[in-house]
Structure formats: C-alpha cells, structure tokens
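> See the structures that follow.
A short reminder: the numbers here are calculations on the coordinates, not readings from a lab. Being a predicted model, the structure only gives us computed values, none of them experimental. Cβ atoms are built from the backbone, for glycine too; each structure is taken alone.
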Structure 1
Amino acid sequence: MAEQDRGVPPERLEDGQLLKELEAIHRTRHETLLYGSDDALQTHTSRMGALEAEYVRRHPRRATSRARTREGARARTCDEA
C-alpha cells in the first residue's frame, strides 16, 4: 500500500513523531473498532502494531509500572480498578 495510505514507515519517524502517531492511533482505536469498516479496522490494526513494535524496538528497557503487570493487576482490589 502507498505511503499516503499507511503513513510514514515507523522506522523513519523521529522519536517525537512516533509518540504523536502512537497517541493519535490509540485515541481513535475504540471508534474505529466500533464504527470502522473491516478495511479501516485492518488498516488501523496493522498501523498500530507497526508503530508499537517500533517503539518497543527503540525502547527495549522502557520503564514499567508494577501496576501494569499481571502480578500487579491481580494485587489490586475491585475498588482500585
């Protein structure tokens, strides 16, 4: 698919641009899931995966929060969730 259809390849984005793309795609995910065509959802899913994979590739030792791990989630009570 052409670059104009899929956006700039994630590996060509600068860090700030990559974060902006990730923020935008996460912001629109729910609406695309609920109301987008099958093609739109597939394109969105593919682009989101590519952007996230590039972020993880660049930041393999990124900071993590214990609350965002399986163990941390299980430790939360219903009131905290």
Structure 2
Amino acid sequence: MIERENTVIRNRCIALAGIFQAVRLVQQTGRAEKRDAIATTASINSIFNTDPEAVADVYGSPDALRIGLEVLKNQLDNS
C-alpha cells in the first residue's frame, strides 16, 4: 500500500514539474530569453507521447525535467 502511494505521489510530482517546466519555457520565450534545449525538446515531445508505459516515460530522463523540478522546489521552499 505504501509503495503504491509513493508511486502516486512521485507521478504527481513528475506531472507538476512538467507543468512548471512548460510555464517557465513559455516565460522564457515571451521574454526572448535563451531556453534549455533538453527541456524544450522534452516538453514538446511530451505532447505527442499519448500512451506512455509510465508517467516518467513522458519526459524521458530525469535531466529532461530539471528546470521544472527546480521551479517546483523553489515554489515549495518559498511557501
């Protein structure tokens, strides 16, 4: 039971990090700032990954969500 709950929480964190990453990339685009190529590619590819085996498969490697995870961490640290 605990393992399943941990998986659910992990999946939600990954999904939330993906949202935060997309928002950050949109902000960078709007401000004409340089965007991280790995994060941009992962976020764009996630749109087309409609039937992943697992939530983590949507973005590929954890490094692909680095920006989203950093933004999520900063938001939680500042709350």
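> Suppose you compute relative contact order in percent (Cα under 8 Å, 6 or more apart) for every structure in 1, 2: which one lands on 42?
Working: 1: 28; 2: 42.
Comparing all candidates, it corresponds to 2.
> Now for a different question. Of the structures labelled 1, 2, one was used to calculate helix-only ellipticity at 222 nm (-39500 (n - 2.57) for each DSSP H run of 4 or more, over all residues; to 500), giving -22500. Name it.
Numbers: 1: -20500; 2: -22500.
Only one of 1, 2 returns -22500 for helix-only ellipticity at 222 nm (-39500 (n - 2.57) for each DSSP H run of 4 or more, over all residues; to 500), namely 2.
> 1, 2: which one has mean count of other Cβ atoms within 10 Å over residues 34-41, as calculated, at 14.5?
Values: 1: 10.5; 2: 14.5.
Only one of 1, 2 returns 14.5 for mean count of other Cβ atoms within 10 Å over residues 34-41, namely 2.
> Comparing percent of Cα pairs over 16 Å apart across structures 1, 2, which is largest?
Values: 1: 62; 2: 52.
Max of percent of Cα pairs over 16 Å apart: 1.
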